[in-house]
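Laboratory data are not the source of any read-out in this text; all were calculated from the coordinates shown. Predicted model, so just to flag it, every value in this text is computed and none were measured. Cβ atoms are built from the backbone, for glycine too; each structure is taken alone.
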Structure P
Amino acid sequence: MVSKLKFAVLGSGNGGRAFCGQIAEKGYPVVMYEPLEETEDYLKIKAQKEMFLKGDITAGGKLSGATMDMEEAAKDSDVILIVVPSFAHEPIFQRLIPELKDGQHVIIIPGNYGGLLLKKMMFDKGVKINITISETATLPYACRISSYNSVMIYKKKFKMKIATSPSRKNLEVVNIMNDIFEGYIGFVSGVNLLEMDLDNVNQTLHPLPVLLNYGGIEKNPETFRHYMDGVTPLISEKMMQMDNERLAIGKGLSLNLMSTMDQLKMYYGHNDTKTYYEYVNSPESPYKDIVGHNVRSRYITEDVPGLEVPAVQLAKMVSVETPVTELCIRLASELHGVDYVTKGMTLEKLGIVDKTPEEIVALSS
């Protein structure tokens, strides 16, 4: 056990509750922060102070508390885990920044460019404190809330990366995460925050199967299986073209990104499959039962503006062509009647629009 650390988990969704149970299992003090509203679930958790994981991980224990007060959540915490959708990062950061103190570790799971956004917001507010900001590219498990104090872990990942700014502190954060997940998931060092942002497999796996199955999903949103029904051999081929665009962006930024296929095999188990279609139909796939993502789900409304838009803008900076990714953005924008480029996580919003690629990499390191 890493001695005497206190934790706060900002977020009460699937991942947030799972993290609370994971940390409670280790016997650490952990507070769950509810960012939205005083729901019946929240009130039960606040009263009973328990959270459990079942399925691929069996764990859980007592929480030190649940609160809707950011000061209460953050003030005594050594490690602050932010486990919310990317569109919630900015309002969470607005509340968190005034409560930050020297020496704290802030970990954004998954990153989704949140580290660069937090840095910009701190700079704009004139906040100069000595903290670390870390990111993963993904959640450590495929999971869903099964009851107010229980999360079903459909499948845990075997291994995943985490990167930290400043990078010299990354081993310290890796050790914290490996302590929390000891016996379940292994964490290894990534290079920098930008690597985590661009290595998010949701950019490849989520938008195209929705956009290219729009009619079927619109008719049957409750039963349509995103991977089993949505990923066909041809769609899988186009997804792989899109992934090659992502890898080329990384190369242009001198980042050695992992292909989505290699990440899937690292996360869930190696096999001889060569396409996404083959992998999602393999025994190692965690995705067989995932249903209920409608045509306006986060697979579009979060991943297109939050992952594809900044990726395309970075691509233009390093002269990389991204026709499939740009098609996704245009098609999603037309179907939803939303300009996802304007609404998206642009380089201007991240404060890096006037920086060189080398400066952006340095800022994320």
Structure Q
Amino acid sequence: MVKPTKRKPRSRRAAPKHTAGTPLSNKSVLVITDGKPGMEVQCVGVAQALGAVPAINRVAPGWLWRMLAPWGPPDPSDRVRPPWPDIAIATGRQAIPAARALARDCDGQTYTVVIQNPRTGSGTADLICVPQHDRISGDNIITTLTSPHPFAPDVLTKLRKKPPAQIAALPRPRVAVILGGPNAVYRFSADDENRLSQSIAGLAKLGASFVITPSRRTPASLLKAVLAASKNAQRYIWADGDEVSYGHILASADQFVVTADSVNMTGEACASGKPVYVFKPSGGSAKFAWFHEALRQYGATRPLPERFKSLEKWSYEPLDAAATIAREIERRWLDRARSSGQSNSKA
């Protein structure tokens, strides 16, 4: 592995707060990640569900420590030092060494939480939260159907009341097309692109408008195919950094089309309680198959038809893994406080 020529800046910045009055809302929370948006948003979502305004510590290990992660020690400059946070939430391979070191160094003063399988055993943190499709278990391991995120029901309800003009101008039904791209197990072949574009064209013929959201992994050819299929429909093409937030899209869409390659994107769409069609490109894995089958059985998703005769409607209880994890942290924190003789007011 090539040594980076420039280390990423570290920052501890506050994230927006959306919950107040929860049992641990007055506690200090530290989020530890390597700064990847898909990782950081999960930890921030849990912190917000606790009612906390987290500090964010983005680790930037040198090449040797990167190679040793997650099993090795942290880069010395990534090690968390006193004053210890009350709660630390970490995820991602590069963040695990710093989280493990914090758990050892803090002498029990920090309640440590890891999101996703750390690969370093159940002793890595006080609580480990993994998706069900990882199929691991233990006394300090809890599972959720989707990954955590910051799009809680109350957040989406507020955003739904005041959609931005770019989305409000689109006629209903509004379909959010959330595009991923190739990864370690999924490919996007020319045939896949043709299948997806045929489905989008069918939705356009039914009178749908579109909010199209490519990601960093979306191939130019895939986006081009989707744009060609929707060219005769009213649409808005979203880009990260727009004044229209991703939350506005989740709140304002009537239907979703999501590519199957991202657990995060699919789970975020399922926070809406609205119909989610999943497009499966070539490839896949057992874990992705378990994940998508679980969502289908829950009633949140259906496979994307290649041809549409009508636009189906269905509903389900929105999925909010962040709230589930936050309530479990609160329960275990308070149980530990009571067993150690502390009062709830100090817990």
Structure R
Amino acid sequence: MMERRRLGTSGVTVTDICMGTMTFGCQCDEKLSFEIMDRAYDAGIDFFDAAEIYPVPPSVDTYGVTEEIVGRWMRTKPRESVIIATKVTGPGHGWFVPPVRHGRTTLDRFQIMRAVEGSLQRLQTDYIDLYQTHWPDHHARYEDILEALTVLIKQGKVRVAGCSNETSWGVMKSLWTAEQQGLSRYDSIQNNFSIINRRCESELAQVCRRENVSLLPYSPLGGGVLTGKYANETFPEGARFTHYRNAGERQQRMMKRFLNDRTCETVERLRPIADDLGITLTALAVAWSRQHDFVASTIIGATTVAQLDESLAAKDLILDAETMARIDAIDAEIPNPLGEDGLRRL
């Protein structure tokens, strides 16, 4: 049995590893997507995370396809045996125009209601376990967003609400608004968190601990960098950043953030730690993420069953204090190797 943890103060508990699905419908066709989800399910994972805008990179022609694939797969399993999370898009903040609803993705009651009905239809279910705002809208009123989510919870279409890519200020503002207005609160936050992006530990971790909001880290492998597959400037065929280096400006900018001299040096210093433990870099990175008290479930991704198995090797792995100290020492010498994570521009 995989360890289970509570989402915030809600009644929903999830496995401490979550299966991310953003590659389903793009890098993974439906058959492969089913194989990956079946393997995750058989390994004990009951938590699956999607979004209306998936697969990535998002486009007008493909958005919603991931939810459709997940929905068809869910028909092969008892509905109550899986915890399904998905997201309403939110604004693009000028980085790109979301290809959903013709780019009209401001978070208000109208857009949230439209989005949830679309997700329910594609997922072929009458309720969503965790419904998240994919990107915050700091220019909108939080009471409008939370009122819509509260209505959906009262209607039974959503069990728990959460946010993603949110700042510490945004989480506290939302919690204050929920308390003042008597509205449903965010019980989780899904942000980028890994050995090469430890920003969450400085402020957000304190918010999560003291306000009982669960972190759901995505990209625990640093976009694949922490697997070591990009070592020596290697770009494996089919890898995300192999594609991104010849893609649009936004993708190239992201690749350069994740792949730089500091992140690559961090990986090389992590390698002997993994070797000493007799595990892969992948298992080390996922185990490190799981081992934080403010983390409920770490979201892993895969484009092959073999990749998934590498991450699953961390499901029973506990890193001792000496190992954690060795990782901390690397961070002290190469702090914040990823650099800008996007939240400062919100």
Quick check on the output: 38 is percent of Cα pairs over 26 Å apart, for residues 25-224 alone, derived from one of P, Q, R. Which one produced it?
P
Top of P, Q, R by distance in nm of label points 7 Å out along Cα→Cβ at positions 217 and 321, largest first:
P
When mean count of other Cβ atoms within 10 Å over residues 145-152 is calculated for structures P, Q, R, the one with the largest value is Q
